[in-house]
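These are the structures, in structure tokens.
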Structure P
Amino acid sequence: MSNSKFTDKQYRLTRGRAPLSLTIPSRNSKGHSLLHFDEVTGYNRELRYATNQRSPFVDEQDGNVVLEPIVFVDGLLHVPKENQVLQHFLSLHPQKDIKWEEVNNEKTAEAEVEALDVQVDALIEARALTTEMMETVGRILFNKDTSVMTTSELKRDILVFAKRDAQAFLQVVSDPQLQFNGTIAQFFDNKILSWRSNKQEVYFNTPSNKKRMLTIPFGEDENVAVQAYFKSDEGLEQFEALEKLLAL
């Protein structure tokens, strides 16, 4: 196996672009500033790609330069290890990682493995949920009454979501607020709390209590306001009483 530090390199346009051909700036001009700040000297150095020079810096080139366009074909550019000056030029180019990037297969593979690991973790977590927790998670993820769904429908939708957006799913199931918010949602699903006045007021709807519980402050999210109420001293007592009704 070769231990050479010189290798062929491949570059690709960012954002998945792949035009038939695209020429990038190869020398400094009014329209395209090609300057590199030198941390050693403390000043900007002008860049220029010339095929017959050993350096991409203008101040290190002689007066007899041979210029050649740098063209991406179908969104890609291959630079062999023999063309070290172009590889160096591209590593210093101001548009690097903005309009184009170096292809790093190892880094790409690592990112893909990491994403797959997260997806597997999410699917394992989703499969292990109890029916009660599935209903709670489903209310949070889908913002609808999960009591009208079959267990199989709910499990399928949660697994599909976990596979499609694993990170978001894991954040939801690891949120300490999950059970709390899920229980509040059940209060409304089971009609022991009800919205009125276009979700500006919340009323109790129990056999012994039909009074108004809360008026939503102007400009505040109604769900956040209800959660805040149930965390207050008065609301905590009501929360515990409503929980007992759910268990009946």
Structure Q
Amino acid sequence: MAITQFSLTTGQSGVDVNSATTASFTPTANRLVLVAVSNRATSGTTNAASLSGNGLTWVQVLGSNWADSPSHRISVFRAMGDPPSSGTLSITFAGQTQSRIAWSIMEFAGIDTSGTNGSGAIVQSNATGTYPGTAASTTLGVAPDTSSATYGVSSYVTTASTTTAGSGFTEIDEQSSAQGVGLSTEWRADAVQTINATNTANVNNIMAGIEIKVAGAAATGVSGAGHSVFRLPRRQWSY
């Protein structure tokens, strides 16, 4: 059984807000729901995002601030439920004001449903920054299983740039902003170790990649964790 992807909703906030509320959407029971968030604080180091809604528990898979601009951050959250509920999702930052918040929400079917809140479907993840450049990429720590799917997120600082998905990837959506935060998501039904995208402008960018485990796949050999997270050097990560 191959993994399939379905878009739920996307959007972005106005200027100088400390939270955002998505459009209403209805997740499907026992599907992996992923939410990518790109945000920029008006000043200082941006706080980590928190998500609530749809009767689900939202767990951060990865979160990374730009090394040279800590007011910018990329995050990916996972959830899974039976049954989830229709409704909006609230994205907050512990009261901190953001100049822009962009999000992309999607779900994946045919995935491993073990663990809690989608943990069994996440095998590994990584994120890598490019400061600046037109080519964005990240490489997973180990070669993924051939039956897995691959999901990528490009979060970039821009006033005039668009993103093209990497070779073999299909773009899910793109949220570009004159306020300086862009977000592009992509995926492919097979597994690759390097996840990449290309920007039309020379921009600061963080590329994140996640391996998604198919239903019925053999155990990955990760003891007790349910998934592996391969991290950037410490200075580039913030939790």
Structure R
Amino acid sequence: MRDPAVELEPAAVARSQREFYEVIDLVHNIEPERTSVQLDLLRAAGVRATCVLDLGCGEGRQVAGLREVLDHPLVVGVDIGPTLVQARRRGAAPVTAAIDEHTLPFRDASFDVVVFSEVIEHLVDTDGVVEEILRVLVSGGTLLISTPNLSAWFNRLLLLIGVQPIFSEVSRRRVFGRPGSQVAGHLRLFTHRAFREFLSAHGLVDVRITGAPFHGVPRVARWFDRVLARHRPPMAAILVAVATKR
């Protein structure tokens, strides 16, 4: 039997959480369905904006959609990695910052909309992060936030047979106990109920949560994943919420 400890001693191990995200080779998947769900939520809410913060913007793949739906605002993209180069090319005004280590370099009430997509699950102090987002968001402003669903339909099935849920991780160096091989650095996972309660506890109102499909679902089950995302958000793969600051 192979000794897994051999694989747990790479030549260079990230010494901090920030360094982990700077050096890890994450696959930046194009997920048009999730982006479409996010934009549809903003469109349905009738949101308009002059200044938008895309926090954890990555390569800036949703900048064009945000501009179209929100009546062509300025979009400021924040991230810590080299993906900001791509975000600039897609039209975002890039700013390098790490929200989990420092306050954001913006004045109070600087943005009408904050987009926080697939980031909160990577952070330790989720409360501090949301408080900082609300500081830079105007009163009556909109938060659009998405995160993987711990209680997704496939995770419920996996737990029944004793398999570690998808999206969850016990190590920063390799995957244990579940399908897949990509370590993403997820630290916090939400169910639909916990997500709603968490956002409401921070004073956000008009919280609306819907679901989005997950690109990693096997092809044969993708139709089912899409149906649940649309009709049963508590069982969806991805949770997408829009909420308003008082």
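Every read-out reported here was derived from the displayed coordinates using simple, explicitly stated rules and does not represent laboratory data. Predicted model, so just to flag it, every value in this text is computed and none were measured.
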Percent of Cα pairs over 11 Å apart, for residues 44-83 alone derived as 65 - corresponding label from P, Q, R: Q
Taking Kirkwood radius over Cα pairs in Å for each of P, Q, R, the highest value is that of structure P
Thinking only about relative contact order in percent (Cα under 8 Å, 6 or more apart), which of P, Q, R has the largest value? Q
Can you tell which of P, Q, R yields -8500 when helix-only ellipticity at 222 nm (-39500 (n - 2.57) for each DSSP H run of 4 or more, over all residues; to 500) is derived from it? R
